[in-house]
Every structure is written in C-alpha cells, then in structure tokens.
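Given below, in the form of structure tokens, are the structures.
Values in this text are rule-based calculations from the coordinates and carry no lab data. These numbers were taken from a predicted model, which means no experiment stands behind them. Cβ atoms are built from the backbone, for glycine too; each structure is taken alone.
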Structure P
Amino acid sequence: MEQSIHAKIGPNGTPVASCKACHTVNGDMTTALPAENPQSTVNRANMTQTCGACHKEAVNSFHHSIHGSRSESGNTKAATCADCHGSHSILPVKAGDSAMNRANAELMCAKCHTQNVADYDLSSHGQSFKQGNAKAPTCTSCHTAVSHLDAPLSRRDFNMQMVNNCSSCHSKQAPSYRDTFHGQATALDFKLAATCADCHTPHKNLPASNPMSSVHKDNLVQTCSACHTSVNTNFVMYSPHPEPNDPEKSALVYYVSHFMEWLLLGVFSFFGIHTLLWIQRSIIAYISEKHEKSPDDDIYVVRFAKVHRFTHLLIVISFILLAATGLPLMYYYTSWGRALEQLGGGLEVTRLVHRICAVITLVYALIHIVYVFRKAVLEKKYSILYGPDSMVPRVQDIYDLWNMVRWFFYLGPRPKLDRWTYWEKFDYFAVFWGVPVIGISGLMLWFPTLVTELLPGVTLNLAMIIHGEEALLATAFIFAFHFFHNHLRPENFPMDTVIFTGKMTLSRFKEERSVEYERLVSEGKLDTVLTDPPSRSARIASKIFGFAAYISGLIMVVAIFVTLLSRH
C-alpha cells in the first residue's frame with residue numbers, strides 16, 4: 001500500500017486514498033468487513049461503487065465494457081477493478097511493476113484467460129515480445145483498455161473492429177486484404193466475411209512456414225472450411241493478400257492487372273478526347289443552324305423493333321442495379337460507397353440483387369443471340385451479319401470516323417451516316433465483350449469451390465481483378481460516353497426516348513441517317529418503315545423511366561470520377 005498510487009501525498013498533505021476510504025463507509029470502522037462479506041465495501045459485487053467514489057468517469061465507462069456488463073448480469077467471475085489493477089499495490093500503468101503495464105498484461109490476463117494466454121505465448125506476437133521487441137503486441141495492444149470501452153455486441157463484432165487494429169501494425173498486408181472480397185465486405189460491416197482473426201486465429205497466429213500455423217499450406221483446407229464448403233486443394237491456392245504490383249509474387253496477376261488498367265486508360269483517353277471535340281463542335285453547329293419546325297416532324301419511322309426495345313429495357317434495369325450494388329464494394333472507403341450500400345439494405349441484400357441482375361444479363365444476352373441466330377440461320381437474312389444493316393464493323397466505319405474528326409476540326413462537313421454509326425457499333429461490341437468477361441468472372445466468384453475443382457486458386461484472383469476493372473470500365477463508359485452519344489448532345493438534350501418508343505421523326509431520320517434514308521427512297525422501301533407517332537402515355541412513361549435511369553447513372557459516374565481525381 002505504501003508503494004501504491006493511493007499512498008501518494010495529495011495537495012492537502014494526506015494520502016489521496018487512505019485505508020478507510022476503501023474499506024469503510026464514510027470512515028465508520030464498524031462497516032469495515034472482510035471482502036468475502038456481501039456487505040463489505042471491497043466485496044467483488046460492491047467494488048465498482050467503492051472505486052466510483054473517486055474514479056467516477058472510469059467506473060461509468062467500465063459499466064459499458066465487456067467485463068462490466070458481465071459483472072452486472074450476475075457473473076461473479078467477471079473481472080472487477082481489483083482483478084486488473086490490484087488491491088493494494090496499485091501502481092501507475094507505466095511503472096515496470098504495475099499489473100497494468102503492457103509487459104505484465106500477460107500475467108494479469110492469464111488469471112482468467114488461461115488458454116488464450118497460452119496460445120499467445122506460442123504466437124508470433126508473444127515470441128517477438130519475449131525476444132525484446134518492445135513494439136510487439138501484448139494483450140492490451142489489441143484489447144485496448146478492454147475494461148473501459150463499450151463492449152462489442154458479440155465476439156464477431158470485436159473481430160470486425162480488430163481489422164483496423166491489425167492494419168495499424170501490418171500496414172503492408174492491409175491494402176492487399178482490402179483488394180479482396182473479404183476486406184471490402186468487412187469494411188462495409190458484412191459480418192460473414194473473413195477477418196484477420198478468422199484466418200490467422202485470434203491468439204495463436206504463426207508464420208505460414210510454421211506447421212502449427214492455421215495458414216500453413218497443410219492446414220489451409222481446414223481453415224478455409226470454417227466458412228466455405230467443399231474446399232479443395234486448388235481453392236486454397238487463392239491468395240488472400242494479392243499484390244498486383246509485384247510481378248515476383250505472381251506474374252500472372254501483375255500482367256492481367258496492368259493490362260486491364262491500360263485498357264481502361266486507353267478507352268477513356270480515346271473517347272474522352274472524342275467527346276470533348278464533339279461537344280465543342282456540336283455546340284457551335286447547333287447555335288449556327290436554324291431549328292424550324294418541319295412537316296416531317298409529325299411523321300415517324302420505326303427505329304427499333306419490340307424485341308430490341310425489350311432487350312434494352314432489361315439492359316437498363318440490370319445494368320443500373322449491377323452498378324449500384326457492385327460499386328460500393330470497389331469504393332468501400334468512400335462515404336458515397338457506404339451510403340449507396342446502406343441505401344440498398346446492406347451487403348446481404350445487395351449481393352442478392354446483384355446476382356439476380358446477373359441472371360437478367362444472361363437472359364437478355366440469350367434473347368439477342370437467339371434473335372441473331374433466327375435471322376441469320378433460320379430466315380437466311382444475312383444482312384444482319386454484313387452490310388449497312390449489320391452491327392458488324394466495315395471499312396465505311398473508318399471513313400466515317402475520319403470524316404467525323406475532320407468535322408470536329410472544322411475541316412469538312414458533318415459526314416452523312418448510315419443505319420449504324422461507328423460509335424454505336426463500339427457500344428454494341430463493348431457489350432458483346434463485356435457481358436462474357438464480366439459474366440464469366442462473376443460466376444467464378446459466385447461459385448469459387450466449383451471453379452477450383454478444375455482450375456487453380458489464382459484464377460479467383462484474376463477473376464476478381466477482371467470483374468472489378470471491366471465493370472468499372474463498362475460503368476464509367478456507359479454513364480459518361482454512351483449517355484453523351486445518345487442524350488447529352490445539344491440536338492438530343494436532355495433525353496432521347498427513341499430506344500424506349502422505338503420511333504423517331506422523319507425529319508430527324510433524314511438528318512441523322514441520311515444515307516439510310518436515301519437508300520430506302522431509291523429502293524422504294526421508305527413506306528415500310530413509316531409508322532404512327534408514339535402515344536402520349538408512351539412518351540411520358542419513356543421520359544419518367546429514362547430520366548430515373550439517366551440521373552442514377554450520372555450520379556454514380558460523377559462520384560467515380562471525383563473519387564479517381566481526388567486520389568491522384
């Protein structure tokens with residue numbers, strides 16, 4: 001007691017706490033009872049009340065801690081003040097002999113947590129500390145002042161909180177963990193995702209080279225099986241800490257990652273320049289041209305068949321929802337990413353929506369493939385495969401691009417265009433490329449153990465990179481460049497509803513598709529495409545649906561570009 005912090009002489013010349021202060025009620029020696037007596041001021045059940053007379057703030061926080069909450073629930077074995085701080089020889093935390101000193105925490109905690117401390121002794125943390133590494137973690141490094149912090153709702157909540165604690169020391173491993181679904185999902189508070197403790201164990205964490213380690217190659221199947229079913233030896237070849245910028249760790253991951261980055265940069269650079277040039281040229285052209293009402297404004301032509309409009313409707317719905325449910329994982333570190341995830345009902349809900357939309361994507365892809373097959377093979381209408389009515393690129397597209405660039409730079413007139421333009425064909429084949437690439441990689445991530453029955457685990461790392469980068473490319477391209485091509489040009493602003501109504505005015509048809517118009521006139525087929533105007537209800541419905549999708553996409557693409565620019 002003479003050495004304790006309580007014996008320290010206070011401003012009034014007396015010890016800050018005398019024997020009577022703890023062992024009696026207001027100094028009345030008749031209330032000094034043995035600690036075993038339930039009425040004693042130093043009985044375990046009364047300890048917090050006694051200590052709280054001086055340490056009010058500390059005791060208040062203790063009540064919310066894991067120890068305090070268990071003690072108040074009637075658990076007589078739960079730690080109280082004296083269990084951790086001592087009864088009489090209470091020393092400052094920094095004192096070498098203090099029970100609360102981090103060097104002695106192991107001995108203190110072992111009184112209750114015998115097995116946990118035994119595991120810690122064997123761990124990399126424990127061995128490092130015993131070898132003199134003062135920075136090595138002890139009990140209180142991870143369980144920071146455990147008796148004076150709000151208790152997590154469960155052990156699972158604690159493990160979730162510990163990811164950030166682990167990252168503060170293991171800074172090299174933290175970014176690679178966040179590059180995986182495990183890391184992204186835990187950042188969004190998805191409690192089913194693996195945390196550091198799930199793979200490395202909470203206390204007996206050992207190097208992967210140690211045969212006793214949970215992440216040793218011989219133990220990985222058992223470790224992964226705690227969460228995954230039907231785990232096989234290929235599955236555990238997956239790297240939970242991929243480093244795409246390190247070719248020595250995985251050349252395949254390195255080159256695939258960099259290829260996807262360069263692909264994204266190339267597409268964005270080309271269409272970014274293309275769009276900027278088009279904006280300035282179209283604004284000048286729109287201002288200088290007369291816009292008088294034409295008799296042909298009341299005459300309409302069919303632009304899209306019902307099957308194409310239905311397919312596009314499925315594309316719009318599924319694509320918007322895929323973006324809204326996928327982007328939060330990629331941008332888990334942003335406030336808008338977390339807000340979007342919460343708006344969707346949390347990861348448990350959004351991952352289900354994401355998968356439903358993936359199935360819708362498969363459906364519309366099959367619808368279109370069947371349509372093309374029926375036209376080309378069954379009906380023998382080969383014009384769908386080549387010629388001006390086909391989406392397949394042809395030499396004329398190169399001339400159209402060249403003439404468009406000349407128009408951008410005021411070196412020639414705006415080119416006359418046919419049924420499909422080069423930028424529309426790029427959009428079309430971007431989907432043809434994107435759906436299989438994103439779809440297959442997504443299915444691999446959806447069914448990882450099934451995939452690794454045939455392929456090595458590194459395939460899942462590649463699938464994660466490809467799925468994320470290709471989805472980012474598709475999302476940003478559609479919401480930026482595709483929207484400009486169809487809606488943001490001055491002549492179409494603010495909304496082009498042709499894809500929803502399937503119809504456009506004859507005057508616009510003459511202007512935008514002059515080559516197709518002239519061909520139909522010369523062949524005497526113009527009457528075959530003439531149709532009635534879209535109904536008022538169809539126009540209203542198209543605008544409501546179109547603007548909803550349009551605004552949703554613009555919000556997401558602005559958030560993406562702001563985030564990318566702010567990080568660089």
Structure Q
Amino acid sequence: MQPRAVSRREWGWVLVCSLAVLAATCLPYAIIWSATPSGFEWPGLLYNFDDHAVYFAWMRQAHDGAFFFRNLFTNAPQTGLYSHLYFWLLGLLARLTGLSLPMVYHLGRLVSGLVALLLVYRLAAFLTDRPAYRRLMWLTVATSAGFGWLVMGDKVDLHQPVDTWQPEAFTFLSLYTNGLFTVSMALMLAVVVGLLRAEERRQARYAIAAGLAGLALADIHTYDVITLGAVWGAYLVARAVRDRGLPRAALGYAALAGGIALPAIAWMLYFFAREGVFRQRVQVPTPTPGFHLYLAGYGLLWILALLGILWSRKRSGREGSDPAPGAPSFSNAALLLVVWLAVGSAVPYIPVAFQRKLVQGLHFPLALWAGLGLGLLLDRRRAPANKPCAGRESARALAALCLAVMALTSVRFMARDVIAATEQNLSSTGVHPVYWPAEELRVMRWMSNHLPRDAVIWCLPVSGALIPAVAGRTVYAGHWGETPDFPEKMREAIAAFSGRTPTTLLRDYLRSRGITHIYTGLLERSPLPGTPGLDLSRLPFLRVVHRDGQAAVYEVVATGRDFSILSDTR
C-alpha cells in the first residue's frame with residue numbers, strides 16, 4: 001500500500017475547522033458562567049455533574065501533592081493506590097500554574113479535543129487521496145448525531161435515542177461534555193493511526209507510539225482497551241482470511257504495541273482483584289440500551305455508511321490492490337474500519353456490568369464511512385456539461401444540508417443544558433444544582449485548609465458530590481457508583497436531615513460509621529419540600545467549628561452505642 005500523504009494546506013484547513021468546532025463546544029459554558037446569579041458560584045461542573053465531581057476530586061488530590069488517589073466518596077477501607085495519569089497531570093498543572101481546577105480541566109478538554117480531531121483527519125486520509133472526500137468525512141465525524149432531536153425533551157431520558165443522553169457514543173458530544181472521553185478518544189485514534197502507519201511505513205516507531213498511547217489509555221479509561229483489543233484481533237483474523245495467510249507485519253506491530261501497553265493493563269487487573277472498593281465501583285451496572293436506540297441515535301449515519309462501504313468496495317478495484325489515484329481504498333484501513341464498525345456494534349452487548357461504556361469509539365468508523373458515502377452520493381449527481389459550476393454548488397448545498405440535519409441533536413443537546421442551568425439551576429442529573437451559594441463554596445474551601453485529611457464528612461449525597469472536588473476531603477456518601485450501598489446511605493441521610501431519626505440513634509449512627517464532621521448547607525436545611533430540616537445546633541454531641549452565613553461545619557464530639565439508623569425509620 002502506497003503512503004497517503006496529507007498536504008500542509010489540508011492540515012491548515014483541519015486546524016481552523018477544529019478550532020471552530022472546539023469554540024462551539026465552549027459556548028454553553030460561557031453562557032452559563034456569564035449568567036451566574038449574584039451570591040452564587042458556578043464550580044465548573046455541568047453535564048453528568050456527579051461523574052465530573054469524581055474527576056475534580058482526583059485533580060484536587062493531585063493538586064495537593066498525591067500521585068496515587070483515594071476514593072473520597074466513601075470511608076470504606078481501601079489501599080489508596082488508584083492511579084490516573086491524565087487527572088494527575090491536570091492537578092499538577094493547576095498546582096504549578098495557580099490556575100483553578102475548572103480552568104485546567106477545560107484546557108485539557110480542548111487540547112485533547114484538538115489532537116483527536118487532527119487524528120480523525122489522518123485516519124480519513126488512509127481511505128482516499130481526494131481532499132474533498134477527506135473533508136466531508138472529517139466534518140461528519142466532528143458534527144454528526146442522529147434523530148434524537150425529533151423527540152428530545154427538556155430532561156435526560158434514558159428511553160430516548162442515545163444521541164440525547166450518551167455523549168461518549170458521539171464525537172462532538174464527547175468534545176463538549178467530557179474531558180476524559182475526549183482524551184480517551186484521542187488515545188484510541190493514536191493507537192489505530194499508529195499501527196496503520198507502522199505497517200504503511202514499515203517503521204516500528206509508529207507501533208511504539210501506538211503502544212505508549214495504549215499504555216496511557218489502559219491507565220485512564222481501561223474500558224476502551226477492551227474495545228480496541230477486540231477490534232484489532234478481529235481485524236487480524238479478517239486480514240488472514242482475505243490474504244490467505246498471516247499478516248506477519250501487522251501482527252508483529254500489534255504485538256509490539258500490546259507489549260508496551262501490557263504493564264498498565266496488568267496493573268489495573270491486579271488493582272481490580274485487590275481493591276474491594278474499586279471492584280464494587282466497576283461492577284455497578286451500566287447496561288446497554290436496546291439496539292433500536294442506537295439505530296435512531298445514529299440515524300442517517302447508518303444509511304450513508306452502508307452506501308460508503310458498498311460503493312467504496314465496488315470502486316476500489318481488485319481486492320487487496322492499490323486503488324487508482326483519488327479513488328477510495330478498500331485495502332487494510334478500509335477493512336479495519338468495516339471490522340471496527342461490526343465489532344464495535346457488538347462489544348457493548350457482552351455480558352459485563354459496564355457494557356454501555358464500551359460503545360466509545362463506534363462513532364469513528366460509522367461517521368467516516370457515512371462521510372465517504374455522502375461524498376460518493378454527491379459525485380453521482382453529475383452536473384450538466386454546460387453548467388459544471390451549478391452542479392458543484394448544488395452538491396455543496398446538499399452536503400451542507402445533510403451535515404446540518406445530522407448536527408441538530410448536538411445543538412439541541414447544548415441548548416437543553418443551558419436552559420436547565422439558567423432557568424432551573426439543574427444539571428443533567430436532575431438533582432445537582434449548577435449554581436451553588438457562594439457561602440457554601442467558601443465553607444468547602446475552608447474544609448480543605450482546616451479539616452484533617454482523615455476527616456469523614458456527612459451531608460446529603462447531593463452536597464457530598466461536590467465536597468471532595470472542592471475540599472479534597474472524604475464524604476460518607478456522594479456518588480451513585482463510587483459510594484458502596486449508595487441508595488441505603490441516601491435514604492438514611494434524608495431521614496436524618498429531615499428530623500425523623502431520634503437523637504440517640506443519630507449520635508450512635510455517626511460514631512459507628514466513623515463520621516467526624518457534618519456539613520450543612522441549603523439542601524441539608526430543607527431536605528424535603530415543605531419540611532424543616534434538623535436543627536444541628538441543638539444536639540449536644542455536635543460542636544460548630546465554622547459557619548459562613550447559613551452554611552456550617554460541625555464536629556462530632558460524642559460517642560455511643562452502634563445502631564442502624566433505618567431500624568427506627570422503616
């Protein structure tokens with residue numbers, strides 16, 4: 001296979017367009033930040049507030065000097081040896097530069113997003129020499145979603161098409177919502193492009209680069225290694241069947257890259273076996289929805305991708321040969337993308353607890369083929385010989401219309417977030433506020449400087465999501481997946497802060513759970529609508545250690561017997 005180069009002019013176009021796409025992902029954040037009400041603060045978290053709180057908690061620990069992380073959303077026994085290179089680097093950067101964690105997080109999101117978008121174009125270049133096709137493929141990957149805009153409401157609904165609620169299944173929505181998804185996408189693409197480039201150039205350095213990307217990926221988003229491993233294994237089998245023999249070079253480069261990534265994979269397996277808290281977190285069910293929601297969620301992409309595969313196969317000439325200049329290639333890269341599309345559609349349904357998370361990366365082959373299919377479809381609309389310019393303009397208009405329709409869900413997705421934040425003060429979870437009283441953020445920052453590192457703070461789990469991110473201190477319950485027995489602990493907290501738990505039971509509950517401090521803010525003062533909260537200042541076993549307005553921190557100073565809080569409230 002002849003190397004397919006990318007010209008400097010093409011790279012310039014990709015860079016400008018990538019910056020435009022990334023700027024679009026920043027618009028909702030800019031609007032929400034500028035709309036912050038007086039007396040409130042926006043801590044920088046938006047979509048999937050609770051998951052982002054976990055990321056910020058890791059960055060907070062790195063900022064405070066840690067390399068290995070603890071799960072700050074539970075005080076259950078743990079080794080504290082969890083590693084995450086990406087958020088460690090971001091936390092270290094915040095410490096060295098003095099920038100806030102939200103600022104560093106979004107800088108990381110944008111930089112890794114730029115790398116991912118550049119690699120998308122490089123992957124597209126493996127299929128065709130024609131810049132017009134490459135650009136259309138890139139635009140499709142960078143902007144497309146499905147039919148979710150037709151039914152999208154004002155709240156996240158897991159029964160709707162996946163483009164309305166599962167951002168990791170789409171490139172643009174990942175770029176917008178989640179820095180971890182963005183850097184993981186970039187690393188997945190680096191592995192794929194590196195291995196293809198290694199065989200194309202017959203140079204091991206590209207396989208080494210792919211292995212280093214795989215090493216980082218195994219550490220920061222191990223789920224994606226499962227997907228890539230399945231895809232590449234199936235691709236090598238398909239190569240062997242097509243070529244009637246082992247693809248020795250491809251197999252060797254894959255083995256080299258896999259060997260480099262192996263230590264991180266082995267460490268995660270060891271940590272999974274050793275660390276009970278981590279194992280429980282991984283085993284929290286995140287089931288994949290029915291495939292009909294992916295059919296609707298990707299919409300036109302399925303049809304265009306099928307056209308792209310069929311027409312590309314037809315026009316590529318004899319199987320395994322190099323295509324004519326400008327024609328789409330159905331050699332190694334094309335075969336890989338077909339395999340990736342097939343395997344990537346099946347992997348999210350393997351019987352594991354975290355199956356839904358395995359869909360990340362599927363959008364790449366699907367949208368690349370769809371973009372190529374759109375380009376080939378437009379080529380079939382031949383212009384009259386006497387009006388070639390009119391034909392080109394018609395094709396461009398049709399391409400723009402298709403891209404606009406496929407981008408509608410992404411636009412509505414961002415608009416939904418902005419409206420929910422500015423009009424209802426709600427994030428996508430439906431329970432976590434976007435804006436928090438400034439006094440509460442000040443109290444959380446006070447905790448960071450004045451509470452011991454082994455403090456365990458009790459509060460409502462909604463507040464418990466933010467405290468580790470801001471204060472870097474452990475909460476008893478704060479995240480549906482990171483906190484063991486989360487539903488039970490949420491019920492207990494609501495019962496107690498609503499005043500439904502006898503004082504003696506509350507005292508003994510706090511001691512038996514190892515809770516050292518209690519935080520109270522707006523939510524704790526009125527945990528149920530129309531119900532006054534528990535007045536902690538009247539309890540003899542608590543002592544207020546800090547107060548700022550209506551927010552306060554109490555220290556638990558009494559001891560007692562062990563009881564279950566629910567035994568009195570059921």
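A few comments on the model shown:
- FRET efficiency 1/(1 + (r/R0)^6) of positions 76 and 220 (r between Cβ atoms, R0 = 35 Å, to 0.05) - highest-scoring structure of P, Q: Q
- Here Cα extents along the principal axes in Å, for residues 92-371 alone was derived from just one of the structures P, Q, and that gives 96, 43, 40; the source is P.
- Structure (P, Q) behind the derived value -17000 of helix-only ellipticity at 222 nm (-39500 (n - 2.57) for each DSSP H run of 4 or more, over all residues; to 500): P
- Between structures P, Q, the greatest calculated value of distance in nm of label points 7 Å out along Cα→Cβ at positions 124 and 300 is seen in P.
- Which of P, Q yields 13 [relative contact order in percent (Cα under 8 Å, 6 or more apart), calculated]: P
- Entry that produces 1.09 once Cα Rg over 2.2 N^0.38 Å, for residues 492-539 alone is calculated, selected from P, Q: Q
- If you line up P, Q by volume of the Cα convex hull per residue in Å³, the top spot, with the largest value, goes to P.
- For the set P, Q, ranking by distance in nm of label points 7 Å out along Cα→Cβ at positions 12 and 180 places P highest.
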